[in-house]
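Peer 1: Read through the structures below before going on.
Quick note: the coordinates plus some simple rules give every number you see, no bench work behind them. Everything quoted here is computed from the prediction, not taken from an experiment. Cβ atoms are built from the backbone, for glycine too; each structure is taken alone.
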Structure I
Amino acid sequence: MIEFDEYYAIAADEVAMIGTSETAGATHPYTLSVTLKNGKTVSVNFENKQARDIERRKLLTQISREQRQDYERIYNKLYLVEDAVRRIDKRQLRIWRILSKLLPVKEES
């Protein structure tokens, strides 16, 4: 979950677009809005452009961090599966060798 200006908590994979806009004559003219995949839009207004841009960078950093963590979790699970398959193959080979020594089976050519 990413935090958007301490008002909203949003899942990173639900973010469709991040947008900025300016409104002339308002007390808080700089707007940062996040559009979600379901069509909803949440926005926060800022007094100055620097504060809005800082918050935008924080959002982008949080989203990229969440995506990297997802990739790392998937990679770790894949590694565990591959390791388990390797161990099973070694176990099966060892079992077949033991069985071939115990049972009088001969190969015919």
Structure II
Amino acid sequence: MAVKRARPVKPVDAALARLLALATKGVVPLRMAREVEGIVGEWRSAPDADPHEIRERLHDMAEQLAQGVADAHEQVADTDRDDAAAMKQAAITLAALVATRDATLRARA
């Protein structure tokens, strides 16, 4: 039986997983923005960094984060207003995603 090799994780997917893990922990928006800056800095300082590829990564990441922000807006809208804890968590997650998306857009500029 042949052993199936794991596909390498795409840099954007790894970055989004890292950011999502932080967002779900309730990390403050400023920390999320700094995390994006760190990720982009890692990409740019890599020995084999290709500016065109980094622009594509940022474009893909920005698109996926924009969708995540839209989904988070829906989650906030669908959350029971009487459930204060759920409302707070939804709002924190939304703020983290907005900060992440905005930092990604700044990095693209």
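Peer 1: Matching task: 1.7 is the computed value of distance in nm of label points 7 Å out along Cα→Cβ at positions 13 and 61. Pick the structure from I, II. Walk me through the intermediate numbers first.
Peer 2: Working: I: 2.5; II: 1.7.
The read-out was computed on structure II.
Peer 1: Comparing structures I, II by mean count of other Cβ atoms within 10 Å over residues 37-44, which one has the largest value?
Peer 2: Working: I: 11.9; II: 15.4.
Between I, II, the highest calculated value is found for II.
Peer 1: Rank structures I, II by mean count of other Cβ atoms within 10 Å over residues 45-52 and report only the one at the top, that is, the highest. Could you put the intermediate results ahead of the total?
Peer 2: On the way: I: 14.6; II: 8.4.
The maximum falls on structure I.
Peer 1: Then there's this: One of I, II was used to compute mean count of other Cβ atoms within 10 Å over residues 21-28, and the answer was 14.8. Which one was it? Mind showing how you got there, number by number?
Peer 2: On the way: I: 9.2; II: 14.8.
Label of the source structure: II.
Peer 1: If you don't mind, another one. Distance in nm of label points 7 Å out along Cα→Cβ at positions 29 and 93 was computed and gave 7.2; which structure, I, II, did it come from?
Peer 2: Numbers: I: 7.2; II: 1.8.
Structure of origin is I.
Peer 1: Moving on to the next point. Determine which structure produced the value -26500 for helix-only ellipticity at 222 nm (-39500 (n - 2.57) for each DSSP H run of 4 or more, over all residues; to 500), calculated from the coordinates; the candidates are I, II.
Peer 2: Values: I: -18500; II: -26500.
The structure behind it is II.
Peer 1: Taking percent of Cα pairs over 25 Å apart from the coordinates of each of I, II, which one would give 29? Mind dumping the intermediate values first?
Peer 2: Values: I: 51; II: 29.
This value belongs to structure II.
Peer 1: On to the next question. Can you say which of I, II returns 40 when relative contact order in percent (Cα under 8 Å, 6 or more apart) is computed?
Peer 2: Details: I: 18; II: 40.
Matching structure: II.
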